[in-house]
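A.B. asks: The structures considered in this document are given below.
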Structure 1
Amino acid sequence: MKIKEVTNYLEERFPLCLQEDFDNCGVQCGDVEQEITGALVCFEMSEKVIEEALAMNANLVISHHPLMLKRGICKIEPTNRVGSVICKALGHNMVLYSMHTNIDSAEGGGNDVFAEKLDLRNVRVLVPSEAEGMAEHNGLGRIGTLSEPMPVMDFLRYVKTKMNLQVLRYHGDTSKIISTVAVCGGGGASFIEDALRAGADAYVSGDIKYHDFFKAENRMLIADIGHYEGEFFIKEIIYKALKEKFSNFAAAISKMDILEVLYL
């Protein structure tokens, strides 16, 4: 089986047309016409991930975050992290492939699973995709309702438990009751106003800057759980898609690509 048969299938499930304009989903480097020997799924590519793939004889590495965006690097040299990863991969005839905002937006992708983890009901897309014919079930963010309304502090503890968090940051009126919840995995500060317009009582996302918390003007609770913490499960989505379709090559989830963040 050629690598392109695998990537073609993934693109059927999570179409590349769903990626944002700035993004660079799909093949990062390598020849998809070669026979596949194995696949390793990671969140972030690194030299350690490439070495892990070599150890399991995998020549396809699939990440969530791409190595390069459309406005990214212009030269590929082993003088920085991105260049070193690409040079190492090409030196071993590997294909590097990324599934970023296309899997964030797609039906059954990252944001749907995020909503499932919070047990949201009557879930719909927060910001529908602008790709032709894709708006109904695809787009960034999701919004739905809790099975039972909760006071703010109970809701925040609920989020910590459901998302297995050590900490979270929040701002808003703590006297309110939370019923309608919007979510967006990764960095979702740009969709705060969309969550407000959609009638959310709370918005859960990551990478919320200090001034972003003021955008809701206390009309909506904003909870920042972190970038990785709202997307870590995307590796499992990709791995499950591979295992459901293919049985003629080994696939695994990387153990080497987690950015270690320590808390005092």
Structure 2
Amino acid sequence: MKIEFQETTNDLQKRIDIHNQFGSRDIDAWMLEILQLQPGASILDVGCGAGKQCFSYHTYLKGKASITGGDVSKDLLAQAQQENQRRGTGIQFIELNFNQPFHLPQDTYDLVSCCFAIYYADDIPFTIREMHRVLKPGGRLFTTGPMPSNKQLFYSIIQEATGKPIPLMPGSSRYSSEILSTIQSTFSSTSLQLFENPLTFTSVEPYMEYTRASMSEDRKLWNSFFQGQDDFEAVMTKIKETAARRLEKEGRLVMTKVVGGILAVK
């Protein structure tokens, strides 16, 4: 299953910033609480992007770990390297395409993580087998992704504004079904934990910043809604009008992020 997806760095960062500013819970703290990382761990973060998760691990472990981040995007890896140099962490960042065999030895890592990325894999069983292969016996896989109930307000407003059905979202459509079942059949034990984070907006502008960034970042998923910049702006105008009516009626817009965390042991 090939996923048409295009990630843009600025839009991704805008969404992260809005999560931090308008959410009531810290997803990084939640992940670290689940993982209970130990000093000396060897960690691989697959789909590391600009290195956010790698830096979180490094800070939590106070540098007492061997951390590698891998991503297919050269632009995001360049950002990670730049931040790595600024911090002086010594984290290793490498090119890694999870649709191809990992050029990494088997039985190497204590933890392989893949946060908000695994559902873009073309062949889920192949990618999970590669993650399993590079883990040490007893090593752990940790993945995160949106659940089917994720940010229902967001989709409801878009559908009301455009009159169009919401396209199939690879995260919420694959994460709790195909991905979870594949991990369960590959690893010796698996657990699923949920994280809910309501984002509360009392004005329409930041909500629209999130919507614009989200639909722009995932533009290939939304290509049935707009073909060019003019179409995109016309859709944004309709969504803003709908969101403003909802806000006036309800007094606030509450968009709840619902994320699943799958933790599995080899």
Structure 3
Amino acid sequence: MATVISVTNQKGGVGKTTTAVNLAYYIAKTGRRTLLIDFDPQGNATSGLGIDKQDLQLTMADVVMGQASLDQVIIQMSYKNFFLAPSTPHLADTEVQLAQAEKRFSRLKNAIESSTAEYDVIIVDNPPSLSLLTVNGIVAAKYVLIPVQVEFYALEGLGQLLETMKLIRKGMNPTLELLGVLPTMMDTRTTLGGQVYQEIRKHFPGKVLETIIPRNVRLAEAPSHGLPIGAYDKFSKGARAYKALTKEVIIRANV
């Protein structure tokens, strides 16, 4: 079975999609068959990889509603071992329908388990909210990776996410683990950055990843070109950071 890593933070703008896309890309580069599931109705992972959402016949909205299998929506990327299950804003409409549906918390888990394709790693990019979709993303996962922007309000709302994880572990997914907390958008030039980083380490003893993702212009530019950072500028600070993160995740998740 594939190791499923859910990239989650209900706070927007923390580098969640950037992390999901680039982690998936670099894991695929190591020779592991990697599937990135865009489970965010904004579909930023889909467009950030150069996919035109208008051209999509089937997406994760169809999978969630049981109208298509996961295998039917998957796109093989031009990078070796890298596959994408795309999303469009239509996924947001499914949430209302899901609220009344049977097995509403385990739709994604069941879709992954029904897949006949074999993957080593599956990365799920969740919406920036504690919604029914995010709960699906966590129920389906073995590990949760939390990107946290190194800024003043960094820890706000994280207690709620950890509480949700605890409830899911108790009721639906007893093997769920926190893979780690990833500091993102760190500005090393400011004193505040260093102070917040220390605060995050204090708050999550032993769970903060060694890799820090810096603020990096090239990293911000890459999605507008439809490319992961490794294909856009592999020598940039951002690319080096995500490469280092990949090594750390592979060791921590034992994949």
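Readers should treat all values here as calculations from the given coordinates under stated rules, not as data from a laboratory. Since we're looking at a predicted model, the values are computed, not measured. Cβ atoms are built from the backbone, for glycine too; each structure is taken alone.
A.B. asks: Supply the structure label, taken from 1, 2, 3, corresponding to helix-only ellipticity at 222 nm (-39500 (n - 2.57) for each DSSP H run of 4 or more, over all residues; to 500) with the calculated value -8000.
C.D. replies: Values: 1: -8000; 2: -13500; 3: -11500.
Computed on structure 1.
A.B. asks: For which of 1, 2, 3 does mean count of other Cβ atoms within 10 Å over residues 142-149, calculated from the coordinates, equal 19.6? Present the calculation step by step, with values, prior to reporting the outcome.
C.D. replies: Details: 1: 16.6; 2: 19.6; 3: 23.6.
The read-out was computed on structure 2.
A.B. asks: From 1, 2, 3, which structure was distance in nm of label points 7 Å out along Cα→Cβ at positions 182 and 198 = 3.5 calculated on? Before the final figure, lay out each step's value.
C.D. replies: Values: 1: 0.6; 2: 3.5; 3: 2.6.
The structure behind it is 2.
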